[in-house]
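Trainee: What follows are several structures.
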Structure 1
Amino acid sequence: MRKFFCTLLFACWLLPCWMGIVHAANELVFGVYPYLSSSQIVEQFSPLGDHLAQALGRPVSLRSAPDFERFIERTRAEEYDIVFTAPHMGRLAEKRNGYQPLAQTGYAIVVVVLARKDGPIKKLTDLKGHTLATGAKLSMSYQMVDRELEKHGLTIGRDVRFVNTASFSNVLEALVRNEADAGATGTLLWDKTSPDKHQVLHAVWRSQPVPGFLVLAHPRIGAAAIERLKQALLGFGKTPAGKTYFEKTQQLDFRPIDAATLKRIDPYTAVFDNP
């Protein structure tokens with residue numbers, strides 16, 4: 001486990017160099033989309049990567065990307081054998097590259113818009129003329145907030161100035177440091193953030209839930225390996241490492257994913273036609 005963790009940490013330090021890396025024989029590359037910092041991805045996902053490596057009897061190397069755009073491009077280039085990703089990115093990978101859906105998280109994504117308690121933002125429509133920080137324009141959070149603002153005649157980019165924080169783990173810091181008037185992120189990060197941030201910030205809007213994170217595999221790894229991955233994911237929560245993982249990530253569990261759930265995600269993939 002320690003050796004595996006160190007390998008993952010080293011891989012995350014080398015984010016800009018990954019495209020030139022030649023992978024070890026029999027190694028599977030597990031791509032995690034960059035909604036967290038590199039160190040947070042290593043800390044949270046190393047137990048899952050270790051579990052999958054044991055289930056497959058093959059080494060698994062954890063990877064990510066510096067930003068959403070490059071993660072999407074690396075998925076398009078089929079650099080990842082396994083991906084943990086946002087639902088609309090996973091649906092795109094399935095339809096465009098043939099990645100096979102393995103599981104979804106029990107946690108359904110809920111987006112929250114936050115603002116400083118001592119600031120002018122008390123409700124979502126107060127964002128007019130102010131700045132909004134979020135992870136990326138291609139994210140579900142951006143789309144869900146933008147759709148809600150449109151109901152009130154507002155548009156990000158025209159009525160609300162967009163601040164790109166590169167990852168959602170930076171949104172709260174941007175608000176605390178007064179680098180943005182409001183910020184949009186998932187409740188996973190907001191609900192477990194430190195008490196001092198809850199003293200400074202408050203929620204002004206919460207979205208309805210949409211399907212949670214997806215795990216998919218490239219068909220090149222073979223049908224037998226894909227089936228083992230499915231079973232490993234569904235059984236992960238019964239292991240000591242899995243229980244700790246779900247307590248830390250608040251993803252609840254991994255569960256089967258069906259065609260109806262995937263179809264619900266389709267409207268959010270339109271952003272990739274005009275990123």
Structure 2
Amino acid sequence: MIRKIAFNLFAWALVLAVAFPLFWMLVTSVKPQFELFRRPPTILPETWTFEHYIGLLKETNFLNYFWNSIILSTTTTLIVVAIATIGAYSLVRFKYRGRETLAFLVLFTYLLPSVVLILPLYLMLVQLGLSNTITSLVIAYTTFALPYALWLLRSFMAGIPEDLESAALVDGATRLGAFRDVILPQLLPGIISTALFTFILSWNEYLFALVLVNSDEARPLTTGVMNMLVSSFNIEWSLLMAASVMMSVPLIIVFAFLQSYLTRGFGAGGVKG
């Protein structure tokens with residue numbers, strides 16, 4: 001009993017330590033300006049205000065940055081998941097020379113530091129006339145999200161019994177039909193996990209967006225908010241906390257939505273024996 005109580009106390013202390021910065025971010029975003037630097041600090045605001053959120057939406061380009069991030073993350077996720085699903089199917093189901101070497105090279109490219117790819121990507125995008133566009137960021141994000149997504153889906157694909165697809169082919173299904181009706185339902189948990197990973201990675205990425213995009217019309221939230229609210233002489237803490245809260249909302253919604261499908265997908269299409 002003592003061990004159980006001690007473990008529960010340790011677990012709750014760890015959860016509170018992780019959650020406290022998020023709680024402080026939320027509380028700071030609804031505090032008036034004069035309460036931010038009060039000593040001693042107040043845990044809960046004496047006066048609740050939403051003026052920072054209103055000012056953020058009306059007086060800044062936050063909505064433009066927000067829309068850019070939505071387009072960027074969604075497009076990158078769709079492209080990465082589509083290519084990784086087909087690539088994983090090829091690496092697992094088809095036998096050809098150099099298959100294992102190709103799979104190893106895919107993982108090796110993910111191990112490279114992303115900073116190594118910035119200069120070649122930048123020069124290539126300039127030559128293509130795609131600099132300072134959302135398209136350039138989609139290409140850049142795909143380069144470092146695709147290898148991991150492909151390797152992850154390859155592991156999920158290898159766990160699907162090949163006999164299921166063989167039975168569908170014997171029953172008269174085409175290779176594409178068997179892939180659509182048999183493989184994809186079994187692969188759903190892996191696809192959702194990969195999509196969630198890719199979306200979060202694209203939403204939070206900062207380095208590529210900082211280097212590849214200098215135009216205010218194409219900036220995502222990560223660089224747009226920093227450029228707008230943080231300078232060498234001043235930091236707008238109230239607006240920054242309000243922006244951070246609003247940046248977290250889509251991730252929470254996406255994770256909550258995909259988590260239900262993820263749990264359902266693990267139990268769907270189970271095979272006995």
Structure 3
Amino acid sequence: MEDFIILNLGYARTRHRWQGSDISSPFLRFFCVQSGRAVLHLRKGDVEVLPGRLYLIPAYEPHSYDCEAGFAFYYLFAFLLPKGQTSIFDHYELPLEVNANHAAQLLFENYCTLYPRLNLPSRSAEAFLNHQSYRDYAQAFTALPYYERMQLRGLVEIILSYFVKHGREREQLRDTRIAPILDFIQSHLHEPISVERLADRACLTKSYFIRRFRQVVGITPVQYVLTRKVQHAQKLLLESEKSVGEIASEVGFSDTAYFIRLFKSHIGYTPQEYRVRLIG
């Protein structure tokens with residue numbers, strides 16, 4: 001089972017046209033759309049957001065959006081706690097949208113009634129642009145009674161199950177040579193990780209390992225390792241007040257300047273700019 005921190009849960013309706021751009025965060029974002037029209041801008045193209053549908057934007061997925069006035073939706077933002085191993089998002093390729101049946105809509109409605117304090121400061125979607133920091137929401141969640149945290153995690157599991165039902169198991173988890181390597185990478189992000197080291201653990205030659213890894217995962221081992229290190233750095237920038245240099249060291253880089261260039265090439269912002277954008 002996955003472990004989540006629930007950051008926000010609520011209902012919003014736009015009063016006028018509302019846009020957001022260059023978003024990339026470690027949060028899962030679920031939306032249950034009630035009325036109106038919006039467009040999501042993703043790397044794979046634009047997606048029209050329609051009433052009666054559930055939407056999932058995975059953590060770290062770069063996106064922008066454009067909502068018309070009167071766009072109404074329930075939202076659920078959650079943070080997947082790292083466990084030093086691969087997550088359900090590594091195991092399954094999940095759809096972006098699925099039908100929101102009556103039960104799913106009732107779940108959102110009932111949980112919003114039960115937990116009004118998790119709503120963003122205003123019922124207006126514009127409040128998304130001026131809200132407390134991630135740490136404030138995380139602290140508020142951890143201060144809840146244990147049974148309430150169980151209920152809220154259960155909500156995430158149920159909503160996520162709608163997407164898993166229509167998902168597809170990734171090939172990388174069926175390859176007994178590659179799957180353990182992914183867990184190894186995830187649990188050693190604090191260290192330098194060479195391709196030679198990974199190939200040795202997989203008991204494969206370096207050239208064959210690189211070729212097979214790319215066939216199964218879709219990118220090279222080096223690209224995969226660097227992407228995971230940047231993602232881990234995104235979490236650390238939110239979770240702690242450590243300096244950029246300290247975070248660079250925690251994701252296995254002795255050269256802070258190189259880490260900053262790498263981070264900006266992946267995210268579009270320097271680590272400090274990224275921290276300011278999400279925390280303020």
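Where a number appears in this text, it was derived from the coordinates with a stated rule and is not lab data. Since the model is a prediction, treat every value here as computed from it, not as a measurement.
Trainee: When relative contact order in percent (Cα under 8 Å, 6 or more apart) is compared over structures 1, 2, 3, which one is greatest?
Mentor: On the way: 1: 27; 2: 30; 3: 19.
Of structures 1, 2, 3, the maximum of relative contact order in percent (Cα under 8 Å, 6 or more apart) occurs in 2.
Trainee: Taking Rg and Dmax of the Cα atoms in Å from the coordinates of each of 1, 2, 3, which one would give 19.5, 59? Spell out each step's value before the answer.
Mentor: Numbers: 1: 18.6, 56; 2: 23.3, 75; 3: 19.5, 59.
Label of the originating structure: 3.
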